[in-house]
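We did not get these values from a lab; they are worked out from the coordinates using the rules stated. Everything numeric here is computed off the predicted structure, so don't read it as measured data. Cβ atoms are built from the backbone, for glycine too; each structure is taken alone.
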Structure P
Amino acid sequence: MNKDEVVLIIAKKMKLVRTEYNYTQEEMAEILGLSKKTLVQIEKERILPSWTTVVAICALFQSSEIVQSAFGGSALEVVQTIAHHQMEYKKEKTMGGHIWWKEIEKRGDFCLQQNIVSQHYRILDGENYRWFSTFHKEEAIEKLVRFGEQVK
């Protein structure tokens, strides 16, 4: 997944997110810092939202069921990983990947998982804390090996 794909996904979901939260176009435009005209153009799929608008939606509406289902969980994690190319975390607790994730490999207390929707990878420890995420499998496996060796 890349920026362009995320922008397209959010563009197609913006009206649904707005209605999920029961906002008028005026209210949603105000929340996102857009003109109503721009929001209407995005909702009618005449123009695409900017990356900044997409990030704002992922952050401000991270509990949206529509946004979560579009990205297989945390859209904010997806946009952070894309923006930074990879993410190392300060032990951020997750739910362990029971719904949107498949296990790829285990090393010691660490597990490499792949999101079934966004296809990005993450590494969790035995207590389901996220340590790393990326869209590159080789990078994820290298980190998994390194984390596994550190624990020994």
Structure Q
Amino acid sequence: MKGLIQRVRQARVEVADEVVGSIDQGLLVLVGVEREDDRARADKLLHKLLRYRVFSDENGKMNRSLVDVNGGLLLVSQFTLAADTGSGLRPSFSSAAPPALGEELYDYLVVQARLQHANVACGRFGADMRVYLQNDGPVTFLLET
């Protein structure tokens, strides 16, 4: 499972001109689910998302986690993260999870996140979404489990 995290000052997701999820300071996470992923990998990714130290402390060092700053977590499904771009000029999606598995694990991740963190928003699986963000830094990392 992959999570492309971006530290943001604010972010939102729209579907058909309707805001379906938004946060202020926190992490926007683009979530990619691969064929071999399961709930254990989703749990591991969530553990990292909540505790990965990407926010500055009083000395300007990245020593604080999302939990430490009580920031928002915006989860957005993005199957293209599972693409194989190693050869040719067109991505292959053979390593991406089938839609049913992708949706199951994405939904599981959202539910678990809401059980463990107070400020969680999400996009809509499989929808044509517009994602708006004000990147903070910019700070971007790819987390894989």
Working back from 1.6 (distance in nm of label points 7 Å out along Cα→Cβ at positions 5 and 37, computed), options P, Q, answer is structure Q
Quick one: semi-axes √(5λ) of the Cα gyration tensor in Å, for residues 61-116 alone came out at 20, 15, 10 when computed from one of P, Q, so which one is it? P
Taking Kirkwood radius over Cα pairs in Å as the criterion, which structure among P, Q has the greatest value? P
For the read-out distance in nm of label points 7 Å out along Cα→Cβ at positions 21 and 85, a value of 2.2 was computed from one structure; give its label from P, Q. Q
Suppose helix-only ellipticity at 222 nm (-39500 (n - 2.57) for each DSSP H run of 4 or more, over all residues; to 500) works out to -7500; of P, Q, which structure was it derived from? Q
Hey, Rg and Dmax of the Cα atoms in Å, for residues 29-92 alone derived from one of P, Q reads 13.2, 41; which structure? P
Note: distance in nm of label points 7 Å out along Cα→Cβ at positions 69 and 109 at 3.7, derived from one of structures P, Q, originates from structure P
Quick one: relative contact order in percent (Cα under 8 Å, 6 or more apart) came out at 39 when computed from one of P, Q, so which one is it? Q
Quick check: 0.50 is what I get for FRET efficiency 1/(1 + (r/R0)^6) of positions 45 and 133 (r between Cβ atoms, R0 = 30 Å, to 0.05), calculated from one of P, Q. Which structure matches? P
